[in-house]
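Values in this text are rule-based calculations from the coordinates and carry no lab data. Note that this is a predicted model, so its numbers are computed, not measured. Cβ atoms are built from the backbone, for glycine too; each structure is taken alone.
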Structure P
Amino acid sequence: MKEKNNLDFAFTKQNYMLLLVGVALICAGLLLMIGGGSDDPNVFSDKIFDSQRLTLAPILISAGFIVEIFAIMHKPKQK
């Protein structure tokens, strides 16, 4: 007597792809925040206030978390 094992996974390939996109966005945002310091601790560097670090990086990180939440909550269509 053979039983058919029907494994239903919570995530589909599309969910995993969205999760990877979200992680990539978060990593890109964190990489954009790197740097801006001064080599000499006694000298202040204005590079820390670059628009890339203050605007673009937080937007990418927020978008990454939104994509992650969507990827987790997304339910595939039933066949």
Structure Q
Amino acid sequence: MAIISNIILGIIVGLLARGIMPGEQKMGWILTCLLGIGGSVLAGFAGRALGWYVDGEPSGWFASVIGALALLFIVGLLRKKQG
């Protein structure tokens, strides 16, 4: 059940991060959702491993959005170098 909740959280976080990120991101909603899921999982793992928060705390949402923003930024940089 935790995997399904992480996927749903990741989709929401990916859409939030895309809305917050300045500029135009030329990627579809599937890639946006995948980056959100990745950011959510990455931030959740790092936050729990470092003891910053536990599951269900509001700080986990903020960390997930920051993780997704970081991934969106990195993907944006990589795409600029390619094209």
Structure R
Amino acid sequence: MNTEPFLHSNVRTTCVATMLDAGHARNALPQRAQANVNCRIFPGHSVEAIRQELSTIIGDPGVTVTALAPLAPQPAQPAA
């Protein structure tokens, strides 16, 4: 196992929840929830394998994990 914190995310696939959306009021339980999970996939792992692993970790058949098409980086816009 790698003990160098700097290299930890550089030598394996990492996934982080970057956006969460649930509920409509602070005092009510949400009827639905949605999360965006951003994964940096290490070479040798497929998007489908990571999607399946996330589904397995979640362990709830009522939760759907959907892979979105990767976004292409957009060039910086010049300041107006």
Work out which structure the value 89 belongs to, where volume of the Cα convex hull per residue in Å³ was derived from one of P, Q, R. Q
To test your reading of the models, identify which of P, Q, R gives 2.6 for distance in nm of label points 7 Å out along Cα→Cβ at positions 23 and 71 when calculated. R
If helix-only ellipticity at 222 nm (-39500 (n - 2.57) for each DSSP H run of 4 or more, over all residues; to 500) is calculated from each of P, Q, R, which structure is the one that comes out at -5500? R
If relative contact order in percent (Cα under 8 Å, 6 or more apart) is computed to be 21, which of P, Q, R is the source? R
